[in-house]
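> Below are structures written as structure tokens.
No value in this document is a laboratory result; all are computed from the given coordinates. Here the structure is a predicted model, which is why all the values come from computation and not from measurement. Cβ atoms are built from the backbone, for glycine too; each structure is taken alone.
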Structure I
Amino acid sequence: MTLSRRIFMKIAGSAVALTAGLSPALATEMPAPFDNAGEVKIALVRYLSTGDFFQAYLSGVESQAAAIGVDLRVFDSRQDAALQADMVDQAIALGVDGIIIQHGLTEAMQEAAQRAIDAGIKVVAFDVNVENAAIPQVEQSDYLLGKLALEQAVADNGEAWKAGYVYVAGIAPLDRRDVAWQDVQEQYSGIEEVAMFGTLDNPIANSVANQARSVLQANPNITVMFAPYDEFAKGVKIAVDEAGLTDQIDIYSADVSTADISAMREPGSAWAATVATNPAVVGEVSVRTLAMLLAGEEPGHNVVVPPTLITQAFLNDNDIKNMSDLSANMPQFAHADVSVPAWMPLPAR
């Protein structure tokens, strides 16, 4: 018996759906262009890739792309804004159907994103504001990432303390977290920022550590470090450990990884709390949002993955050693019910 291409693709789609826990009936209802598996091409164009967060994000993008049967191309600009814009043009020239822009600078990516739209390509942006109403913005509710961490800092340290703040302007998620920092300072007049520093030079943690050493020497009255990106927090922790100040300074951050969990659980660690989503889940949501656009569906302009507070005490009390343990103890880490239409196959768990 000879199978037609369309029947073969439907059978293949059923197998994908069974792996993802969906029924075969739903798999046969994959909308165009996903009813012909393997014919959809998408690109991930990255600005930031250093660190555990971005490796986990990429794994989520890859697993969700595989679940829906698309051809994924990955472009990594390594924090070169001009190169990232050029890579968008490379993706356009390849004839991709959709592009995920992951981080970047607004001034560099705004025109590049518009060129993709003009070429008839669907675009989703993760943690970069391209200022385009046609492009959904996927984010982790960065304001809440900052606000929840700072609320924990207040709970632990009271309403008056001297703070060091790690910040690099112009990066959308950091800018949104900065709004939370400004709001908390306005709310609590006793909180004083005595030093602000930060860099995205690779390797980020070591570069921040170099800065933090000088900051700690110049400002011995600092008792709280707000480092709302885990690579920043790693760098601050290096400097705090070297200075022997682990019992005098608390570090509050955003994002989480297995390496972060290990660092937070070290005996006497200054890293008191972080607020995070599972970066792999955010990667999955980014692909699903793009897939919805390609299927002619509307995911909404702001696609938000809600974050969760993770304290050092919670990690120790539950003997959490890695991201798998964290997902088991926090179900919202294993999956976010965001951008999940009924036809969408999910990655195998």
Structure II
Amino acid sequence: MEWQPDILGGEFQSHAFTARGSDGVERTATLVRLRPAGAQPPPAHGHRAVLFLHGWSDYFFNVDLARFWAAAGYHFYALDMHNHGRSLRPESPGGYVADLAAYDAEIKEACRLIAGESGPDPVTLMGHSTGGLVAALWTSRHPGTVSQLVLNSPWLEMHGSSLVRRAASSMVRPVARFRPQAILRLPERGHYWRTISSAADGEWPLDERYRPPMAFPVRAGWLRAILAGHARVARGLEIEAPILVLLSKGSANGLLWSEEMRRTDAVLDVNILGVRALTLGRTVTVERIDGALHDVFLSPGPVRADAYARLARWLGAYGSLAGGPPGGSA
């Protein structure tokens, strides 16, 4: 396997690969890794690893998150899933997937590649937003492959309640059946992007090819896949691995800009997410973080420091399940 210098530069490297899904389609994904300068090559076995899954219309760019995990004694990897980020191809619709299980093959291959470097032990899986939904479903479908599940504002349900989901499903189903890539004309909002991008009011340099201000177009087949995932979560996933769910304390989801969006989740309804979190498995910890954004680890400095402290505390309690207590924290 050949690793190439990554767009993040420095200590980051990436490897593009293809994986054939159960439908016979080969899809391109990209695995990113952190190799801190001066670090010894990873041992062939017995070293913990974490794999991060990004959200929709997103890609991996948070170098601080990677360094936190490295300081905690984990080999850090992130996966830019097909039709996202480093894996985007000109001929493919950005962000599109017709079935969330289509990600299974590339996650499985990423885990195989990680095992070749860090050993066969189960990985810690971390997901943000839609990536959190994908991570939870993957863990449920592949028992024993994940030692710990960390979810950062996972998109587990539609706004409001399951009634909203059912109504949306009934409307989108006919379109998704006959024209799955049809674009749905929904209101566009760039409020969350405004709070995180250094090109606006935030502090994070974003590549707008991979993280566009208004996100990718919403397509009928994609929305049907998301709603099916939500329905599966609502029925209960029965995950055995310990789960940490990090959420903002509040939401501000209006169509018009509000200053509250600087200190709340401007994308999802955190109250319904907190309820749905309890359907994931038997051991679930929910942390509500005052002042956090949709991605709690992109929040203003003092807020994300609180988020990292809560993650480190949780790892201190459950890290031994992944091969021993973490070696440190950030």
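> One of I, II was used to compute distance in nm of label points 7 Å out along Cα→Cβ at positions 37 and 173, and the result was 5.7. Which label is that?
Numbers: I: 3.2; II: 5.7.
Corresponding structure: II.
> Could I ask something else about it? Upon calculation of helix-only ellipticity at 222 nm (-39500 (n - 2.57) for each DSSP H run of 4 or more, over all residues; to 500) from the atomic coordinates, which of the structures I, II produces -9500?
Working: I: -14500; II: -9500.
Derived from II, not from the others.
> Right, next: As an exercise: distance in nm of label points 7 Å out along Cα→Cβ at positions 85 and 317, calculated from one structure in I, II, equals 2.8. Which structure is it?
II
> Here mean projected area of the Cα convex hull in nm² has been calculated and equals 15.5, so which of I, II was it run on?
II
> Turning to a different aspect of this structure: Given 33, 17, 12 as the derived value for semi-axes √(5λ) of the Cα gyration tensor in Å, for residues 53-180 alone, which of the supplied structures I, II does it correspond to?
I
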